[in-house]
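Values in this text are rule-based calculations from the coordinates and carry no lab data. Fair warning: this is a prediction, and the values are worked out from it, not measured in the lab. Cβ atoms are built from the backbone, for glycine too; each structure is taken alone.
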Structure I
């Protein structure tokens, strides 16, 4: 049976990728350091699956990562181990440098050592559209666009991308980069916009939106992203980058209104406190992200399938059915506002 390693597999995208790959009949090794955003709830349904193995380990532990790779001999690694929340990166950039740059370096070193004996292994490094920075209206970032990160988070992801490219060129390491837009879907940590808004709608709380809600984001359902990652692994070219976009770009204010309308259609009792509340904007907040995804469509034959309306409705249903997901996380990790300069 073919094996994959997923680093950061207990987080939002990683746990969805693991469940997706298990359904495809792969054996999955999950390496996760169990930081605040990793949640055992995300993988409780597969914890006893004979095709699943978990290691509590930090990717900075180069020797242990190498030993796991050597033991299981996977055909590939999907690297999703990262700190991801921009607000947290404003408060504490150090954690982001450690995970997103040093962690990637140690993972690359472990792979470099292993690939000397096994040339067939391949790494898909999962990055973000935020490395391109603020994009003017009417424009889109393609894979040749300059990097222009605005936050400590996006700067560390950009640094990791450059490090990956250097290892491909210098050491001929078999790595591919994906740069994806904003994900949403089941199991997303509630510090992020969509699960936070759903939580607040269900709990009669205001809906906090930065600035005046005009910031634009491109949204993709996490399962569409999982499909893209497997396609990139199977058909992507070593050393290349692939933008994973949906062309579904909306203002944050629109997302809040959309979720309110979905709640009403589902006959959810919306409390009097559930109203959009504009809050002080994040420092250095990018106004717009937009990806040109022609390359992945033309070269690999992938495009997103799930519309925002269908995806948000399905996501809302999941959080209604899984309200224990919220209670499985300490509220202090997602209730209080972060990312304000002090």
Structure II
């Protein structure tokens, strides 16, 4: 019998396979080396709103615990202006090496892209959602002299008096403004927007009877407890731990849920191992008793822990939803 011939192995094939294996090993080594070497210097956490606000307070309370976990200082830096866009741009343009992060309320990333003609960054492409931190309280409150005691009665009253009820917000394009436009669309009511320069003046005029209702972000808690304004419902998915007897808007008959989160973001291109490490540490820190205590002082709660991919998907879903509301309502800033 003839001796079987051994299959011929191409020298080119062998070299290609060897190169591919070498590249794979090199990539794995590089990723492992990066994970071990980061962070190699202090981390800058940019807050795109002024010092003393809730976004800033959360960042400053989180920073020392994150620094302890990572072995490098975490320095909070306020970069304010243009509705939060200056801080967004500063982070989006930074080196994507894990040493520059953003802590922002998500309204900036969900709403601003539809408000500004010259948005400096594409938030969906230029920033990576790393982890949510806090979940803001939000309450639908009306003046005491308005003849309604439930959400259903408010909707019925507004439908019977189109264009006669007004609502206050902290300004055009703010969370309160967009939330109320979403409510008006879901409830099929016609109400008039009154824009203020801050939420405190909204509360003053609500107490004085010049404003009929508003979506309050926690400023009115003491007035609610003192029965100086009337709380009808909360638009969150679950009841507020502060007012557990108050129904959600879905329970009260209007199919609307909304939540405002703060969170940490990184420049696009930041290594995945760095993003994952930050996500784990931030999720852990925000569930500690210390973090819960800090958030409670602002009527907020820890955000539900989620991996970066889930956080990014939820942000995109909310951005699409708010974009539709803003376009329909014709809300625009220059």
Output 18.8, 53 (Rg and Dmax of the Cα atoms in Å, for residues 230-285 alone, calculated) maps, among I, II, to structure I
Structure (I, II) behind the derived value 0.95 of Rg/Rh (Cα atoms, Kirkwood Rh):
I
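Identify the structure, out of I, II, from whose coordinates relative contact order in percent (Cα under 8 Å, 6 or more apart) was calculated to give 25.
Details: I: 19; II: 25.
Of the options listed, only II reproduces it.
Taking Cα Rg over 2.2 N^0.38 Å, for residues 38-221 alone for each of I, II, which is largest?
Working: I: 1.14; II: 1.22.
Between I, II, the highest calculated value is found for II.
For structures I, II, which has the highest computed value of distance in nm of label points 7 Å out along Cα→Cβ at positions 94 and 310? Write down the numbers at each step before the final one.
Details: I: 4.7; II: 2.6.
When distance in nm of label points 7 Å out along Cα→Cβ at positions 94 and 310 is computed for each of I, II, structure I gives the biggest number.
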Starting from the value -14000: which structure in I, II was helix-only ellipticity at 222 nm (-39500 (n - 2.57) for each DSSP H run of 4 or more, over all residues; to 500) calculated from?
II
